[in-house]
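These notes open a run of structures that come right after.
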Structure P
Amino acid sequence: MLEHIKKLRIKFLGARLIKTGIAVYLAAFLCHLAGLPPAFSVITAIVTLEPTAASSIRKGVKRFPATLIGAALAVTAVSIFGQNAAAYAVAAVFTIYACNLLHLEVGTLVATLTAVAMIPVTEGAYFISFVERAGTTSIGLVVSALVNFSILHPRFSELISSKNTKIIDEITTILEKRAHELCVNKPATKATRQQFQQLQKDIDRAMDLVYYQREEWKYHRYSTQYIDYFTYENRRLEALERIVYHINSLFMLKEVDQSFHEGEKELCHRGFHSIITVLHHPEHHIPEEHYQMIADIDHHFGIFKRFILI
């Protein structure tokens, strides 16, 4: 029970959550210090905090001009229509259109939020309102980028490693179920297909983590040991991705040929079991017996070679 609570606490207190709290505090503190309303700055700091420092800097460059566009369009809409429904609609639509037209898509959300949130608080001195709201939003952008860059550098290799372990468990479960379905002449069940779809999603998420880690190398230094660890886990993930690609072929088969006798079906079961054993080995060691079994399967089922070989 205590161990479960500890895991939940570690999961809750993630690096990104901590950085969000720090960014929000600093953004609000700086706005209070400058005598500015902190709401826009805080919202921007929350929305713009990216998984990596590289993303924060790269997207921040486009979010800043997008925010200025949103603020300018909000002031313009209020000056023409007043504080009513038309002003909200015009500000939102033209902000989105302008961001897309100028290829500032990554800043569309922040710009649109700025535009619609400015309308109820914009009165009279439109230029001052524009400068004030643009300034507070800019504080949020800069703070979130600086916090992401300087505090708690993300280390994605550990996450990739845990993803790999989860993926291996999913692969072995799916292999066992699909092998049984094939050998008893049954099509893939809905549950098995759903598990395979989840496996593909987990592979994609793990690949995203690899991309994030490579992005971080542009701005932070890592030890040789950490780079070696990342390289190993990345290669392991690439191998698992190829295995998943071949497992997909098993779902293209409807059933095993009726002419297969029980000995051949048993050989298939042994082959799948051997593959699962290799996957469960800490170092994925492949014994000589496995190669011999694959040779036997290849001899008997040459036409299925592309489906069962790794």
Structure Q
Amino acid sequence: MMKSLEDHIFAINSTEDFVEVSLEVFRFQYYHCKVYQRFCDFFINTPTEVTSLKQIPFLPIEFFKKQRVIASNIVEKTFLSSGTTGQKPSQHFVSDLALYEKNFLSTFEQFYGDPKDYVILALLPSYLEREGSSLIYMVNDLIKKSRNKESGFYLHNLNELVQQLDHLKKKNKKVLLIGVSFALLDLAEAFPNLDLSHCLIMETGGMKGRRKEITRQELHTILTDAFNVKNIHSEYGMTELLSQAYSQGNGIFKCPKHLRFLIRDPEDALNYQQNNKTGGINVIDLANLYSCSFIATQDLGKNLGNNSYEILGRFDQSDVRGCNLMAL
């Protein structure tokens, strides 16, 4: 049954398919994830009464800090959020790493093609300095799949990175530079005349307590000017999810077919906003099959239609936590 449900998740081709598979996943997780079941029981009498996406209860993301959110008896890997000093990190118990790898590879290929087409350079110092980062796991696997000896990670060795970028430019190589926001700003300030017009630059968000939080628009303006590129790409994901959304410019995110956001009313969490109105982001990540696929985040956004979204920041007083969160 589970293999069949996994196959359904990656065979979604329409809104109708998404709704049908979402309800299948909801019923599976209700019966197999005890934490989620107890939460749902506050809102519903039986899972059979849930017949639409907006009737599904969304688990607050804070549960991942205090509860064991898992719909399986198997744990192959535990991913941990970064959080900030003194905060308890979120834990994501992953039952099937092969599913995670299939998921992020298929999504990357949907938006960017084969990893072998790139030299992948990762400037992710804050993630490399700790254990249990799902982003490091994903990027490391993409680097391996690039099958290019010139791909690799960089910590604080910006001079070495710049030399490599210059070397690759002379060789006319296609480069993906993926970095956490504060590290890309450090690079821009240390090398103000750096021409990276040959690169695709992707930020993963997050100042990680190293810098004052700024808006994504401000960040992209600084980086496009500094690096002589037209657009800055973005990756949106989090420890508690298995899927990613990508922006290929202008801060507009697109989702793979098994990922969708619902925008809840910030004043009434059980109601939803119309398109182009700001609210809290509820995530449906169907690839998160063995955990919880229905998560109420502390992020703010807008649904722009056609499975496109604007990610605006965080609710006031929510944690300054993992990757991809930008302040208003």
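Look at FRET efficiency 1/(1 + (r/R0)^6) of positions 38 and 278 (r between Cβ atoms, R0 = 30 Å, to 0.05) for each of P, Q: the largest one is in Q. Each of P, Q could give FRET efficiency 1/(1 + (r/R0)^6) of positions 102 and 182 (r between Cβ atoms, R0 = 35 Å, to 0.05), but the derived value 0.05 comes from P. With distance in nm of label points 7 Å out along Cα→Cβ at positions 158 and 190 computed over the structures P, Q, the top value is the one for P, the highest of the group.
Taking mean count of other Cβ atoms within 10 Å over residues 70-77 as the criterion, the top-ranked structure out of P, Q is P, with the highest value. Tell me which structure, out of P, Q, gives 2.0 once distance in nm of label points 7 Å out along Cα→Cβ at positions 46 and 270 is calculated. Checking each candidate, the match is Q. Identify the structure, out of P, Q, from whose coordinates distance in nm of label points 7 Å out along Cα→Cβ at positions 118 and 206 was calculated to give 1.7. The correct label is Q. Have a look at P, Q and say which one yields -26000 for helix-only ellipticity at 222 nm (-39500 (n - 2.57) for each DSSP H run of 4 or more, over all residues; to 500), as calculated. Label of the source structure: P.
Comparing distance in nm of label points 7 Å out along Cα→Cβ at positions 142 and 166 across P, Q, which structure shows the greatest value? Provide the component values of the computation, followed by the final result.
Working: P: 3.8; Q: 2.7.
Structure P gives the largest value of distance in nm of label points 7 Å out along Cα→Cβ at positions 142 and 166 among P, Q.
From which structure (P, Q) was semi-axes √(5λ) of the Cα gyration tensor in Å, for residues 22-149 alone calculated, if the value obtained is 24, 18, 9? Of the options listed, only P reproduces it.
To test your reading of the models, identify which of P, Q gives 55, 23, 16 for semi-axes √(5λ) of the Cα gyration tensor in Å when calculated. It must be structure P, since only it matches.
Every read-out reported here was derived from the displayed coordinates using simple, explicitly stated rules and does not represent laboratory data. Only a predicted model underlies this, so the values are computations on that prediction, with no experimental measurement involved. Cβ atoms are built from the backbone, for glycine too; each structure is taken alone.
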